[in-house]
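Following are the structures in question.
Derivation of every value follows stated rules applied to the coordinates shown; laboratory data play no part. Everything quoted here is computed from the prediction, not taken from an experiment. Cβ atoms are built from the backbone, for glycine too; each structure is taken alone.
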Structure I
C-alpha cells in the first residue's frame with residue numbers, strides 16, 4: 001500500500017457507510033430518470049470506492065461495470081461473490097487507491113474511457129465515498145487521517161474542505177475525469193457548509209437531481225443529519241444556488257421536498273448578534289453561549305449565569321439591559337424550531353429589518369427566553385425572576401427586581417443596584433400577546449406551588465425549581481420527571497404553553513429572514 005495512505009488502517013480508510021438496499025435501488029432509479037431508461041447499456045459505470053460492491057447490486061450489464069477499492073480483502077470478497085453469482089466481471093474488479101495511485105495503474109479498458117473525451121461523457125462514476133474527516137490544515141484528525149497525494153495536489157482548490165475524504169474524491173473526479181456523470185452519496189455540506197465555500201468556487205458541475213434520506217439508516221451511523229444522493233453533470237459548468245431535493249423517510253416513503261440553498265456570500269445570525277451586542281462597562285444579567293449558525297449546534301445555545309465558568313470555544317455574549325431583546329430573539333430563533341435530520345444543516349442568517357418594529361415578536365421572544373433558560377441562583381444574583389413577591393407568595397424579598405421592572409417599564413434607578421446605568425428611560429410597560437400571557441399564567445402557578453414548599457429558595461430560578469422537584473440521578477443528571485404529580489402537571493402546562501408560543505413565533509423566523517424560506 002502507498003506510504004501516503006490517507007488512513008493508518010485500510011478498514012478505516014474505506015470509511016464509507018454500507019448503503020442500504022432501499023437507497024441503492026432508489027439511486028439507480030434516479031439515475032435512470034436523468035439519463036434515460038437504457039442508461040445501463042448506454043453508459044459505463046465505475047464505482048471507485050466500491051468496498052465489497054454493495055452499491056452495484058441490481059445493475060444488469062456486467063460488461064459496462066467497473067469496481068475498484070483500496071483494500072485487497074474487499075477485492076477478494078467481490079470476486080468470491082462473482083463466483084457465487086454476482087453480476088460482475090472478475091477482470092473489471094481491481095485494487096486501486098483513488099487518492100494516491102496514478103491513473104496509469106487502471107485497467108487498459110478504463111484508461112481508454114478516461115482518456116477519450118467522447119467516451120468520458122458516457123461514463124458514470126457511481127460512488128458512496130468515505131465520509132471520514134481530518135484536520136483541514138494538517139490532514140490529520142480524529143480518525144488518524146493523513147495527507148493524500150490528491151489532498152496535497154488540490155489543497156488550494158479544496159480550501160477548508162481538504163480534510164474531507166469525500167471532497168478529495170470529488171476534486172479528483174472533477175479535475176481529472178472531466179465531462180463524466182458523477183452520481184454519489186454524501187453529506188449535503190458540500191452545498192451549504194461555510195467550510196466548502198472555497199471548494200464551491202472551483203467545483204461547479206450542474207446538479208441535475210438530489211434526494212435526501214436520514215443518515216441513521218446507514219450502517220453504524222447514529223447522527224440526525226441528511227445523506228444526499230446527487231447526480232452531477234460535469235460537462236456543464238454552473239455555480240450551485242439552490243435545488244429542491246426529494247425527501248424520503250426511513251422506510252423509503254416519499255414525504256415531500258426540501259429547498260436547499262447555498263449560503264455563499266451571505267451574512268449569518270452570529271454577525272447580527274455581535275453587531276447588536278457591543279460590550280459596555282456595566283453590570284451584566286446573564287451569559288449567552290452559542291456555537292455555529294445551524295441546527296446541529298442547537299444544544300450548544302443556552303443562557304446561564306454571568307459568574308459561571310465558561311467552556312472554551314464558541315461565542316460568549318454578555319447580556320445587559322441594552323441587548324436583552326436581541327439576546328432573547330437570538331436564543332428563541334435558535335430554539336423555537338426543533339432540530340431534526342432534515343433541517344440539520346440549515347443556517348441561521350442575518351435578518352432583514354422587520355423585527356425592529358415588531359414589538360409583539362420581541363416580547364414573545366423575551367417570554368420564551370424567560371421560561372426556558374439555565375440561570376441558577378447559586379452562581380449569583382438571579383435577575384431573571386419574571387414575577388413580584390406578591391404574585392408568587394414569596395416569604396421574603398427577592399435580591400433583584402430587574403426583570404419585573406424591565407417588563408413594567410420602570411427605569412428609574414432607586415440606588416439598590418437592581419437597575420443599571422445607561423438604560424434608556426421607558427415608562428410604558430411591555431405588551432404581551434395572548435400566547436405569551438398564557439405562558440406567564442402557567443409560569444406563575446408553577447412559581448406559586450414552589451414557594452409554598454417549606455424549603456423553597458426565595459431567589460430560585462426556573463432551573464432551580466426544576467432541580468428541586470425532579471432531583472438528580474446517581475450520575476448527577478437531572479431526572480426527567482418528579483415524584484410530585486402536581487409539579488408534573490404544572491411543568492407540563494408550562495411546556496405546552498411554550499410550545500404554542502414557539503409555533504406562533506416560527507413563521508416570523510422566516511418572514512424576517514433568520515432562516516431562508
Structure II
C-alpha cells in the first residue's frame with residue numbers, strides 16, 4: 001500500500017457532478033440506518049499490549065475473531081491515537097507509535113510496551129488497521145477508523161506518560177492548553193488547544209490520510225477522549241461563539257473530506273461522533289453538536305463515556321430529531337468503591353443498562369473499554385428479546401459523577417440532570433423527612449414463557465439503626481425490609497410493583513436516629529427461574 005497524498009482531499013474544490021453527489025448523499029443516509037446491534041470500540045492497544053506475534057491471525061485472535069457469530073455488526077478500530085498524533089497505522093502526517101520501551105517503574109508490571117508489534121507489521125507491508133479492514137471486508141462487518149480527537153494519556157503521570165508525548169507537542173508547546181509546570185484547572189495539561197488553526201488542520205489531515213489509504217466504511221471523531229479542546233474551558237471559562245465556530249468549521253471540513261472520498265471510490269463514507277450526552281455541556285466545551293446535526297455533518301451519534309448527565313431519552317430524541325441514529329455508550333464504571341464497582345461491572349448490570357437504553361429508543365449499543373471477546377455480553381446486549389428472560393441488576397447510576405467537575409467548571413451543578421445514587425453520591429436521610437430517588441427499569445417484569453420472575457431490593461445503608469427504623473415505598477407501595485448485615489437491608493418485591501420505565505423509591509427514617517444516616521446504594525435484582 002502506497003500512502004496517498006492528503007492535499008487533494010483537504011482542498012475546498014470538490015467534484016461538480018451534482019447528480020452523483022445527490023445519489024451518494026441518499027445512499028449515505030440509507031447506510032447510516034443499517035442495523036448495528038452492537039458497536040465494538042477496540043481502542044487498538046491489542047497491537048501494543050496483547051499481540052503475541054506479528055501475524056494477522058495473532059492480532060485478530062486478541063479481540064476480533066472470537067466475535068464472529070455475535071451481535072457485533074460494527075467495529076470502531078482506534079489505532080492507538082495517543083497524545084493526539086501517535087498512531088499504529090502507517091502515517092506520514094502523524095507519528096508511527098512503534099515504541100517498545102519497558103521502563104523501570106513501580107506501576108509497570110506488565111512488560112511496558114515491549115510487546116508492541118507495530119514496527120514488525122509495518123516491515124511486513126501491513127499494519128493493524130489494514131489487517132482489521134481486510135478481516136471486516138471478508139466477514140461482512142462494518143469497519144470505522146476511530147480517532148481520539150485529543151487524547152491526553154501522556155498527562156496523567158503514569159509510567160507510560162513521557163513515552164506517549166509526541167513530537168508535535170515537544171515542537172509546539174504553545175499549541176497546548178497548559179503545561180506540565182502550569183497545570184490547568186480542568187483536564188490534562190497536555191491537551192491540544194483547537195483554537196490554533198494549525199491544530200485543527202492537523203486533525204483534518206490525520207482523517208484525510210486514513211480516508212485516502214484505507215477502505216473504511218466511516219470515520220469516528222471521539223470527542224470523549226478526552227473532553228478538552230480549548231484553553232478557556234481548561235482554565236474555568238466556558239467556550240464562546242468563536243470556539244464553537246472554529247470547531248464547527250473543522251467538522252465541516254471533515255465532512256467535505258469524507259464526501260470527496262465517497263465520490264472518488266463510488267461508495268459512501270460515514271461520519272460518527274462520540275460526545276458527552278448533553279448539548280449544553282458540549283457547547284461549554286466548544287462542541288456545537290446540535291448545529292452539526294442540523295447541518296448534516298454527522299451520520300451516527302454515540303453518547304457518554306466517563307460520566308452520563310441525562311437519561312438516554314434526551315440523546316435519542318436529539319439524534320432522531322435530525323434523522324441520526326443514536327448509540328448509548330456503555331463504558332466501565334469509574335466508581336471507586338470496590339463493592340459497588342463489582343456489581344456495576346457484572347454481566348447482570350450490563351444487561352440492565354442495555355435494556356434501559358433500548359427502552360429509551362436507542363438504535364443499538366456502543367461498547368467501550370470492554371475487551372473480552374468471549375464474554376456473553378457480545379451475544380446478548382444487541383437484542384432486547386435475548387436479554388428479556390435473563391437475570392439483571394438495575395442501579396441508580398453506573399458511571400461515576402465525581403469526574404464531571406474535573407473536566408468542566410461546576411459541571412455537576414450545571415449539567416447533571418439525572419438521579420445518581422452510589423457510595424460516592426449517597427442520599428442523606430433526615431429522621432422523619434421522606435427522601436426519594438428514581439430508578440429506570442428497561443423491561444416488563446412478568447412471567448416469560450415457563451420462567452417466573454423474582455425481585456429483590458438491596459439497600460446499602462449507613463448509620464441506620466435497624467431494618468425497622470427505615471420505611472421504604474416503591475411506587476407508593478410499602479416494602480418490608482430485613483437486615484442481611486449491618487450495612488445491607490433487603491426486601492422481597494412483588495414483580496407487579498415494578499413498572500417498565502420510571503420507578504419511584506421513597507425512604508423515611510424513624511425519628512431519633514443519630515449519626516449521619518444515608519442510603520449509599522440501591523440495587524434491584526431481577527431473576528427468572530422455572
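Could you tell me which structure in I, II was used to calculate Cα Rg over 2.2 N^0.38 Å, for residues 194-313 alone as 1.44? If you can, show how the numbers build up before the last one.
Values: I: 1.44; II: 1.06.
So the calculation was done on I.
Who wins on distance in nm of label points 7 Å out along Cα→Cβ at positions 34 and 474 among I, II, i.e. which is largest? Mind showing how you got there, number by number?
Values: I: 5.4; II: 4.2.
Largest one: structure I.
Sticking with this structure for a sec: Taking FRET efficiency 1/(1 + (r/R0)^6) of positions 82 and 362 (r between Cβ atoms, R0 = 25 Å, to 0.05) for each of I, II, which is largest? Present the calculation step by step, with values, prior to reporting the outcome.
Working: I: 0.00; II: 0.25.
Ranking I, II on FRET efficiency 1/(1 + (r/R0)^6) of positions 82 and 362 (r between Cβ atoms, R0 = 25 Å, to 0.05), first place is II.
Tell me which structure, out of I, II, gives 26.0 once mean projected area of the Cα convex hull in nm² is calculated. Display every interim value, and only then the final one.
Working: I: 27.8; II: 26.0.
Label of the originating structure: II.
I, II: which one has relative contact order in percent (Cα under 8 Å, 6 or more apart), as calculated, at 10?
On the way: I: 10; II: 13.
Working through the options, I get structure I.
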